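Nothing in this text is a laboratory measurement; each read-out follows from the coordinates by a stated rule. Keep in mind that what you see is a predicted model, and the values were worked out from it rather than measured. Cβ atoms are built from the backbone, for glycine too; each structure is taken alone.
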Structure I
Amino acid sequence: MKKMHKKIGVLMGGFTPERHVSLESGRNIYSKLAASNQYEALPLFLSGSTEAYRIFILPAALLLKDNADDVHDALLHRTKFRAAEALLTAIRQEAASITKNYAKDAIFSPEEVTFSALKERIDFVFIALHGRPGEDGTLQKILEKYDIPYNGSGIATTALTIDKYATNQFLAKKGFQVAQQLLVTQKDWDDDQLITIHTVANLFTYPIIAKPVDDGCSAGVMRIANSAMLTAYASAAFRSKPLMSDEVMQTLGLQVADYIPQQKKILLEALIEKDQAALACLETTTGLLTHIDHNGKTLYELFEPSETVAVDAILSLEEKFLAGEGHNITPARFDHNAKVAAIISKRVKRELANIARVLNIQGYARIDAFVKIYPHQKIEVWIIEINALPAMTPATCIFHQCALNGYTPFDFIHAIIQYGWTKRNFAGSTETLSLDRCIKKSQ
């Protein structure tokens, strides 16, 4: 009797600045699952708009497109691609004698599906989206409505961790160390720029960090050196038109390809730096994986932290996720003495596990933090942000980290699916309820 494989829908694409990274993540996950003898993989693409989601099953010709915008264009404006489709049709006809024997389940045309139809086609959704709606509880809520298991954390946790301000304020109340923050809304800025600039000057010492509150990890993150740059950044973030002015781009030192998302609010943070007493201050990123013991308790497996080294002041999206662009050192260089470094690493991982536990992180995640190291192996872990659905591109350092723990890329993806399948993330718990209360207070 033929063994039935679990059918995994790999959902990628979306609308955020990280949609292209999402396509890379989705392709990588799909290829690993499709090459296995345990799963059947179905490539799914989130298109449409932020007001009306549309999910398509992708043929290989679209799955291999250069970027997510090309895929969106091909799905939503098919008449523009009639010439290319005619060429592909001719090739398919020529290869029919081969494909009917060796690729009989191949997908040649995009097919739009509803969530209810998707429920009948797959056993599990692997969310490879980055940012909204995949990391904010929205998609999780829809999948739970249709009783479709998925990877990663549940509704309450993702609804919190998408918001960098709410998350760090929550962690600060729990006793963890975070940078001082200030939320600036477009209304604040429009009502009185001078008062806002004065408030910033009283709270912070330049340089400071400006970033979106809820966009992807590096999109729109900038080091702000003075009030002129702050004014330019606010003008860029609160602009009404898609393009930024030349004056703003010049003030911020942006290139043509650089991008600051349009927003209704921005987040300002104190710059975390090495103080006089510290021996070192390292920027780190650490992946984790969760397991379930025989009593149903969640166990946290923290990987070795990677030290992140940026070309500029802020690590770019390309440096984080694309091959040949970034420089991550795994494990992080906490000390030149291997034994001391191991002691420090153990303490860092213990603190990060506590943070994951407080946030009720499920499945897997990545935590970005600065680690200050003091004499006698004393440490301070300063949280930057929590990424509840980290990128899974081939170059991302989470694969380097899990390899040190004995996981191949497929093993890691398999473990994520197995946890999601077992846990299912559906049942409310006291931890989830406490997160819900925290979210409501922060709004």
Structure II
Amino acid sequence: MNSEKIGSETLRYFEMARRFLPKSIWSPETIVTSFLVEKAEGSYLIDVEGRRFIDLTSQWSTNNVGNVNREVLEAAIEGLRQYGFVMYGLNLHTAVFDLVRELLRIRPSSKLTRVALELSGTGAVDAAVKFAFKVKKRPHIISFLGQYHGYYTGTLGYGPEGGESRRFFENLYGNAAILLPYPDCYRRPEYMDCEEWGKFIIDYIEEWVLKYQAAPDRISAILFEPIACEAGVWIPPDSFIHGLKKLSDKYGWFLIADEVMTGFGRTGKWFAIEHWGIDVDLMPLGKGISGGLFPIAAVYGSEEAMASEPVEYGTTFGGHPAGCLAAVANIRVLEKNGVIERSAKLGEKALKRIKDWVDKYEIVGDVRGRGLLIGIEFVKDKKLKTRNPESARAVYIDSIKRGVVPLMDVGDWILRIQPPLTIEEEVLMYAIDVIEDCIKIAEKEFKKT
């Protein structure tokens, strides 16, 4: 925050939260910010006390074209004015085709010829998995530990972000998902380099999973994040991504790339998978698809995945006309203003600015990123790579007190920088300076312990 003091309006709202909202929203153990937003604009959040905060979250990579982008907002309003609500699964409407045409125009591969619409990124992942299971008619899917595919009880089964998120739901999962390590290069086995770590996981699938766990013709798909964002911006080695592609081609599996958080310019390209230049069969989209102005999500699919037979998917409000038109406007804003190219260049500058923190500060173990998706990992011991959530939280809280809001999950040891892709360069660099000042303070406190 811009001030140490919490104002009366903030306290009043938090008291209402304590009385009326689920405990995870207001509990001291789970709360992530200590201010209440009353307005958002551009690169800023404004709270109920009138204080301005630099938004380095873009609301989890949703508001990629800035908070409340006017062109996208007007498109959403026009959609509401023209259609109100028409259910895409009941009555097809013209806005569906406006969006589908735009998505197919920017698709990362000619193999992706069809689009299914959904309401949320989690729903899009769920739909992609349904397409895989029903079309392939095989009972298993390969996925990876640490990935995040949503908090639905179903998606937690093949996207175990952490053990705690699965607590009390374990009996729902069965053995449909075969879960394997995702190659976090920073925490790779000490006797391997990053490429060897990625290749080991691919070899393990072929030599162990297929021999002892499931025959190749019992696996429908591989589900993966091109960059594991929620895990801490894990950027995989080439051997892993290209190895997944080779396995899926060899055994006739669908390859599903979850681009819910990495899509629409976040990594400096339309879609993160373009950094590796491979084709996939299904691709869930969400978050940044509509600039945060109206909930909508989608799934790219191949002919085999989406035209072989009918697959039941969807929700009441998935494919809402206002969401479709907002998404069309969002794509055009990204394109017209060169936002994606700017994301790549500004991300390089930001990463260059903070790369030396690993050498300068004992508590910074690693810094990594692609485009405007950057992670800063905090440790207690650089040799042992002991996780340091206490210092990470101290930097996070102190940054907010100084008017900068990074992105961090409760209990995490990784601070992330994921601002609107339209953030002004001077604003971003100032925010990075603030974070560094907070790291210096946290380092002094760490050395006292």
Structure III
Amino acid sequence: MLFHQVKWLRVQRGKLCPVLKKRVLADYKPVKYVPCFLQGLLKKVKRNWRKHPVIVQFDGVQGNSGELSLLSSVLRLRVKRHLGIINAVAAELNSQQVEQVVKHPSVVRVWYDREVRALLNVASPTVGASDLWQLPNGRGITGDGVSIAVIDTGIYPHEDLQGRIKYFKDFVQNKTEPYDDNGHGTHVAGCAAGDGSRSEGQFCGAAPGAGLVGLKVLDKYGSGSLSTVIEAVQWCRDNKDEFNIRVANLSLGSAAAQSYKEDPLCMAVEELWRAGVVVCAAAGNDGPTEKTINTPGIDPLVITVGASNDFNTVEIRDDEVAEFSSQGPTIDELIKPDLLTPGENIISLRVPGSLLDKKNNSSRYNNYYTVLSGTSMATPICSGVAALLWEAEPDATPDLVKEKLVSTCRSLGDYPPNVQGAGLVDANEAVKLLLPTQYLPS
């Protein structure tokens, strides 16, 4: 009986992601400790009432919201989000609706709208960024004129960011004023672009002159949905010119369940990259186990950032790969991460009263700063360095920025490429390839 009931799952398996297929199959299985005569009724109830958050991708649609709405109406979908960047919509369906939708000829793929989380577990001098802030000829490269989109838990208007939060959009609660009820996103923003105002310049991000665009996709607990992140990536692409967004930072992710070619978030960040925005993604905090790179860090286009431990020294001779930093290869057997930046015991911006501030009060450095570790902290340092390269060469491309960053990295020794990538970022050397030598420190 069960074999015939789930025949459609086998026939349509190419359209269903593995996670959704497993969840739908569970709705057809017998319920333990329930008499046989009640099994049919209970399974029918489960298939009708248990909702699955999904992302439905259509064929032959060019991202037009009207066409997406029309197809959604034909399939009787109650759309939560339009994701034109990947020709898709987000909705909630029971198992019977999943069956109807997946059989429609216009439907290419149906994914489970899985949970995405913030990847939490003396950085700027270590990566050579501070050498560029004041050059011998009086010119400084600080990221001025370049905006970094921080797709995270939000941004609190900290003094070290004063006047540089160019825009804030809340995809969680639709608030209009910048805020961060978790604290993770603000710490990330500080790693990228804090100017050290409250520390007399001691705790600066890599690009202290860069602008910030805060896109809140994760809630108070650092959790969100895949479709929400994709919607923010889409917004970033559509508004990049208005706010001069040249870098997008994703210090978030989830375990990779399928190839990057079939992953909806990877599809979205590739579109953003092709639109001219460098995407920096956290490798994940599941090291030292191999094959633990998170999505969207599994995508070969983006810059996937692992974490090093600089032991609070500028010299790199004592630096090591952080034990928690996720290792490759990816689910597609690709070498990742691409590179490393410091991610252990990073001092950055504190959000008083936020969830992280309350839960980790022992990590408070003082009233304005707190200490956190993770590839979440390493990634925005790379994003800040990328902003420096964009200021140095406004006509660069994402591919060129990535090539310069990777080619000038410094090896941390005998670690294999799937542990350290190309090595530790060297902003000074990367910019040397873009600027005349007279502008650069000796």
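Computing distance in nm of label points 7 Å out along Cα→Cβ at positions 99 and 299 gives 3.5 for which of I, II, III?
Computing distance in nm of label points 7 Å out along Cα→Cβ at positions 99 and 299 on every structure in I, II, III gives 3.5 only for III.
For which of I, II, III does semi-axes √(5λ) of the Cα gyration tensor in Å, for residues 147-282 alone, calculated from the coordinates, equal 21, 20, 16?
Comparing all candidates, it corresponds to II.
State the single structure among I, II, III that was used to calculate Rg and Dmax of the Cα atoms in Å, for residues 339-402 alone, giving 15.2, 45.
Comparing all candidates, it corresponds to III.
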